[in-house]
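Some structures to go through are shown next.
Each value in this text was obtained by applying a stated rule to the coordinates, not by laboratory testing. Because the structure is predicted, anything quoted here is derived from the model rather than measured. Cβ atoms are built from the backbone, for glycine too; each structure is taken alone.
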Structure P
Amino acid sequence: MEAIIRAAKNEKWPAQIVAVISNRADASGLDYAAAQGISAIVVPHKDYPTREAFDAALQERIDAFSPDVVVLAGFMRVLTTPFVAHYAGRMLNIHPSLLPSFTGLATHRQALAAGVKVHGATVHFVTADLDHGPVVVQAVVPVLADDSEATLAARVLEQEHVIYPRAVRAFVEGRLSLVDGAVHLIPDQVEPSLQAPAQ
């Protein structure tokens, strides 16, 4: 989240980050957002009896800002199908693996246990199928012989901070869209390394 806020400001994106919303009052990103003059809001999931009730309340808070895009960043809750459908084609997430490999949690442990030679991160559009939305862009990192979960995670996180802001920027500049389930991405002439995967 911080990487996206910094990139939007430093690169003068044609967009305004209007709010940062968390289900946890102790999320450190709230303080950072507030310090940047961005509305920082908490919608505690424990205040709602069901996942559906929480998602409805969250949607109401989000929609009050009329966002063009919703960007998940460290939001660790499974979202309901109606919530996801409401933001179809305009909600992005990043996952610390090369999807469709290693969905869910403990992705770096999964990668090390599988003995893969490369690992990475994936920016994708959010769908009701957890960690399986259409892929926007991926970054690949090598898995080294002496890697631990921590060292591998750090290498992946470094790439997440590169590809996620680029993907969000492409969306707000009108270069990224989802049409009939297919990702359409026009690379920035300045950053040709951001390209959609082959369909």
Structure Q
Amino acid sequence: MQILLIRHGKTIQGEKNQYQGALDTSLSNNGRAALKKADQIPERVYVSPLKRAKETAEILFPEAEQQVVEELAEMNFGEFEGRSWKEMENDEAYRAWVDGLCEGQCPGGEDRAGFSQRVCRAFRELTDQALQDGLEQIAVVAHGGTQMAVLEKWAGSDRQYWEWQTACGCGWILDTARWPAGLDVSGQIGYTK
């Protein structure tokens, strides 16, 4: 089975370099204008519950019914959400988090390990179900963090979490030939004009 793992389009907060995390932000006008309808129609489209992911899926796959998976939501950055790194450069809690390689718990939010476990558990369940249903292609439209967590765990590569980051409206083509041991990354995809 082929999996299209796609990051949502641009948002106003993203354009301002602000942490969004669990904030339910919409695509910006630039983000909507930059996305284009996909050539393929996956048999199933899984989406994060956040607006920016659902709006992206509507543009890419307008004919597809979306299945919302709560656990695919972006990492909750707690008190850092809605603020940029520049605004927080002198914030002690933010500096401590960054100095800890952004792995610790954000005040009022999640830590990276817990976030990755949540996302990867949900991804495994939806992939297992799609395979059991005999599907040939699915799409997962979510977030940069979601992509990075999934690929760090299952891509069978030496690449670390941050090395899997892609631009908004872009993602990865995955193959389940080795599933559940891992995924084969067969290429990158982009749905931007």
Value 0.90, calculated as FRET efficiency 1/(1 + (r/R0)^6) of positions 47 and 79 (r between Cβ atoms, R0 = 25 Å, to 0.05) from one of P, Q, is from structure P
Value 13.4, calculated as mean count of other Cβ atoms within 10 Å over residues 95-102 from one of P, Q, is from structure Q
Output 29, 48, 22, 2 (P(r) over Cα pairs in 10 Å bins from 0, in percent, for residues 15-62 alone, calculated) maps, among P, Q, to structure P
Comparing P, Q on mean count of other Cβ atoms within 10 Å over residues 111-118, the highest sits with Q
Comparing relative contact order in percent (Cα under 8 Å, 6 or more apart) across structures P, Q, the largest value goes to Q
